[in-house]
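Below, each structure is written out as structure tokens.
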Structure 1
Amino acid sequence: MRSKVVAILETRTGERLAELVARAGATPLLAPALEEVPDLAPGAVSELLESWRAEPFKVAIFQTGVGTRALFQMTDAQGASAALEDLLRSVIVVVRGPKPSAELNARAVRIDIRAASPFTTDTVLEALAGVPLEASRVLVQRYGESNRQLCEALSARGAAVHEMATYRWALPRDTGPLLRLLDELAAGRVDAAVFTSAVQVENLYAVAERAGRSADLAERLNALIVASIGPVCTRALLRRGVTPTFEANPPKLGPLLRGLGAALGPR
């Protein structure tokens, strides 16, 4: 990987990922492509808990670590975490992957169902296949946007779905690094691009479209090594005409970095 330039669009763990890429001998180019903005109004928690007591949920689905943590931070601030934990004891708790699992484990919340790798909406639905949902209330911890596929599939099985927003995805306030990435792509000075979420793909295109530089973006990306963290990210790339060089399996940073090293060659 020595002397190779690797674009990293991750925000939360971008610096850590850049450090690992640098240790492998490559030059990281950090271009954070999203910002996680809190989206849980203070009154929403008390309203949720009141609604939960009046009409109990049968299932609670936690999709992301950051969203699960944001919910508990809000209940901590309001002195309502004990009430939330008590209500969770009476529902079927479902987790999408290891990150929400870690957050719930830290709170000693029992986990009943764990979606299988690669931790997609499809594997969540497969994990719930044996749970009767007709006329049942289902709570879904929403991530940066609504998971329409999950909500529609649960509704089709007769469930009343309540999405709980904890944060939303937005473009970074400073899009300068993304514009610089577009410059480097145009100059042919990037060897690989690492995508760790579908929204990074969409936000990169949003910035490119604003700058009038989206027409040949897929062509420029297809000339690189394109690393995808998993199936959801891969689908977003393919929708934009970008074919990933490889997809991490399982969808974690370790396999992603190993695949990147293999694709770029020895140090």
Structure 2
Amino acid sequence: MQIPSELKKSCQSLFNLEGRAAIVTGGAGWLGQSICEALAEMGARVAVVDMDAERLEAYVCSLKDRGFEAVGKCTDAMDEGCIQKLVDETASEFQRLDILVNCAHRGCHCILDEVSFETMQKGFETASAYTVTAKHAAVQMRRQGGGSIINVGSMYGSVTGYPAVYEGLFEPNPLNYQACKAAIAQVTRHLAVYYAKDGIRVNTLSPGPVPNPNAGAYAQDVSKFDEFVRRLESSTPMGRVGRPEEFKGPIAFLASDASSFVTGQNLFVDGGWTVW
């Protein structure tokens, strides 16, 4: 049996992404920035995709100031026409496409007692967009013999939240979000099986509790947010919440040849939350 060339590399070189090109949707967001930095630091050229034009421009400039090759793409990662144009233009600009990280998310709040067909249907928009983006990326990746697709899921795609963590503070993490994240994990498994013959690996990265203090209701009441964090910490085996930069290592692993025999998997980065 012939040993794949990547297995003959040193451990350090397995993580090297020099010469490779990546797209990261939601790339200027809370977790997206660390994801883009990880890929750029390992040598990849990165197309940062976000709908917030001002935030996107500032973040891409910060990457360029650090000597990284990055371009900003202000577009709607939930619209199929925009998605196809994004993938085709980026692949043409970089002359290849090796890595896709689906990190963008769009949802609508969904209180359980008021759930409707419409809110549940809206909740699956992200899973649909990830599937379509992967489809278009796969067309480009096949031309060069493979690539890596990483779908960002959530611990809430596997388990549900503890009511006591949210009680008296914030609305619970919504059902439509959790159902969407569960769907993303299944999309990953299905794509992994059918894309394997093309050398395309597909995996899910599922974050655990990494609350953004500047997001929505969290930013409106600091004392409530602090209590919320304490409750999350008490529910996590490691006794703390995560930080965005703690996703850089897992992304570098899944995007690179270091994970050359890994596909269809769901990697939880959750401080042990889903263990119990």
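Rule-based calculations on the coordinates, nothing more; no lab input. Bear in mind that the values here come from a model prediction, so they are computed numbers and not experimental data. Cβ atoms are built from the backbone, for glycine too; each structure is taken alone.
What the table shows:
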{"quantity": "Top of 1, 2 by distance in nm of label points 7 Å out along Cα→Cβ at positions 207 and 223, largest first", "calculated": "2"}
{"quantity": "Structures 1, 2, by distance in nm of label points 7 Å out along Cα→Cβ at positions 151 and 231: label with the highest value", "calculated": "2"}
{"quantity": "Highest-scoring label, criterion being volume of the Cα convex hull per residue in Å³, for residues 191-238 alone, among 1, 2", "calculated": "2"}
{"quantity": "Which of 1, 2 yields 2.4 [distance in nm of label points 7 Å out along Cα→Cβ at positions 167 and 255, calculated]", "calculated": "1"}
{"quantity": "Test item: FRET efficiency 1/(1 + (r/R0)^6) of positions 71 and 215 (r between Cβ atoms, R0 = 25 Å, to 0.05) calculated as 0.05, pick one of 1, 2", "calculated": "1"}
{"quantity": "Of the structures 1, 2, the one that 0.85 was derived from, the read-out being FRET efficiency 1/(1 + (r/R0)^6) of positions 79 and 183 (r between Cβ atoms, R0 = 25 Å, to 0.05)", "calculated": "2"}
{"quantity": "Computed 5.4 for distance in nm of label points 7 Å out along Cα→Cβ at positions 15 and 135 - originating structure among 1, 2", "calculated": "1"}
{"quantity": "Per FRET efficiency 1/(1 + (r/R0)^6) of positions 47 and 159 (r between Cβ atoms, R0 = 30 Å, to 0.05), the highest-valued of structures 1, 2", "calculated": "1"}
{"quantity": "Label whose coordinates, when Rg and Dmax of the Cα atoms in Å is calculated, return 20.1, 61 (choices 1, 2)", "calculated": "1"}
{"quantity": "Of the structures 1, 2, the one that 0.45 was derived from, the read-out being FRET efficiency 1/(1 + (r/R0)^6) of positions 63 and 119 (r between Cβ atoms, R0 = 35 Å, to 0.05)", "calculated": "2"}
